[in-house]
Structure I
Amino acid sequence: MEKLTVIIPCNTEADNIVAALESVKWADELIVVDSFSEDNTPELARQYTDKVWQRAYKGPADQKNWAIPQASHQWVLLMDADERITPALREEICTILANSPSYDAYWIPRQSYFMGQKVRYSGWQGDKVVRLIDRDKCRYDAKQVHEEIDTRGLKVATLKNKMDHFTYKDMNHFLDKMRRYSEWSAKDHLARTPKVGYYHLYIKPLARFFKHYIIQLGFLDGKVGFIISVIMAWGVFLRYVNIKEILLTKKQKM
């Protein structure tokens, strides 16, 4: 049976790290890469592993790409602190590792929860991430937001069972995260956005709301679906506000 290393990058996740590590304590190796938390996340993590390393954070892809080669075992499961491996998913992963994996990487579906509710629609129903990977073949792309394993040239399959994803602790956490994402997303979109106009500031946010709430059936999630759709649209608006500020700053320096 192939052995498994679990890697969890984190920052200030005292509310989450114990539950995350509990869900993977069966793995052969646990590595926590902490970006200098402002709480006792590292101390809590050391209750599960002595491989708790601190490293300055430059971005999600950079942090994970640094961590992957540190794994002692060829097969790596990457997790965020707000994710949990369910018993059914653990069994599926162990079965794959016991039978010599025939793929280079595996997509894992996620079941998200928000405001104490399972989110069944709102654009989150098809959420999946490449997280079970061959250490020697897989690395993340350079995106700052929604970074993903570059699967070009790789054999990739999708697992049947989902991991639980407690993506936002509360409304303030959701809003704070969207602010950060909008800043990172602005950097990702800057090269292909030479000018910000009404289309970017009005039409694109409205289109994002329509996509989440109507096309992706957010209305079936009730009030939670409406809140998710509004905040996702707000995030798009903030992205282009940030791009506009960057472009203005560059123009002033010329």
Structure II
Amino acid sequence: MKAYDLLVQAESGLAGITGHPAGPGRVGVSVCDIACGMAAHAAVLEALIARGQTGRGSAIETDLFAGMADWMNVPLLYFEGTGKAPARMGLAHPSICPYGAFATSDGSQVLISIQNEREWRNFCRVVMNQPELPEHPHYASNNARVANRAEVDGHVASVFATMTRDQAAARLHEAGTAYGFVNGVAELAHHPALRRVGIATPNGAASIIAPPALRDGALPALGRVPGIGEHSAAIRAEFASDFASEDVPAE
């Protein structure tokens, strides 16, 4: 079968657990292409290490489906352990509550994550201003909250609806609650955590997102993007030289 990213998102089951309860969704970047490339990159590095230890090289194969299937381990184990596929939850979590996005009074969406009962109590006390809420049977444990998700999420939403983005951030920070705002690409462009690196192209300088890893605390220096066909002759000459140097068995 031909391997295009969206086809493999569907074929691997990823689309089935992605999106809104109303229907499957596409992940907005080419994750199957990227997963395959990352797997190949890791395999090349492992083969180089093995060659350094044993003197033997390796033949490496991978594909888009295998790369995404590797990422689908947790949903598959969940299904095989429970008999149910993880539900499509949009911006919510299938087994933790509250863990999702809530609208503020000025039109932002804040996404919160409650990971344990200590965090839940702090959230109720500082953010909700309702320290007694964890004593309610529907709010007393994560299992209870998941079972009563609509009620819990609705109650949390009613409180966030009274706060601006800045007010919500201040209270969440004070409570020690994990949170983030649902940003668009425009907000990403100016995000304080975004690292950029300059790169030269045939059409002038460009500022792109930096590779994610620092080496010795520094960003990598990227080489110039070549023009179309700029290195074609040199690459052909290199391959021709390699083939010419190989021993050709006598007939």
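With Rg and Dmax of the Cα atoms in Å, for residues 103-142 alone derived from the coordinates and found to be 13.5, 39, which of I, II does the value describe? Going label by label, the one that fits is I.
Structures compared: I, II; top value of distance in nm of label points 7 Å out along Cα→Cβ at positions 71 and 151, i.e. the largest, recorded for II. For the set I, II, ranking by distance in nm of label points 7 Å out along Cα→Cβ at positions 215 and 239 places II highest. Taking volume of the Cα convex hull per residue in Å³ as the criterion, the largest value within structures I, II is that of II. Once distance in nm of label points 7 Å out along Cα→Cβ at positions 119 and 159 is computed for every structure in I, II, the highest value turns out to be that of I.
Rank structures I, II by distance in nm of label points 7 Å out along Cα→Cβ at positions 15 and 167 and report only the one at the top, that is, the highest.
Between I, II, the highest calculated value is found for II.
Given 19 as the derived value for relative contact order in percent (Cα under 8 Å, 6 or more apart), which of the supplied structures I, II does it correspond to? Going label by label, the one that fits is I.
Read-outs: derived from the displayed coordinates by stated rules, not from any lab. This structure is a prediction, so every number in the text was calculated from the model and none was measured. Cβ atoms are built from the backbone, for glycine too; each structure is taken alone.
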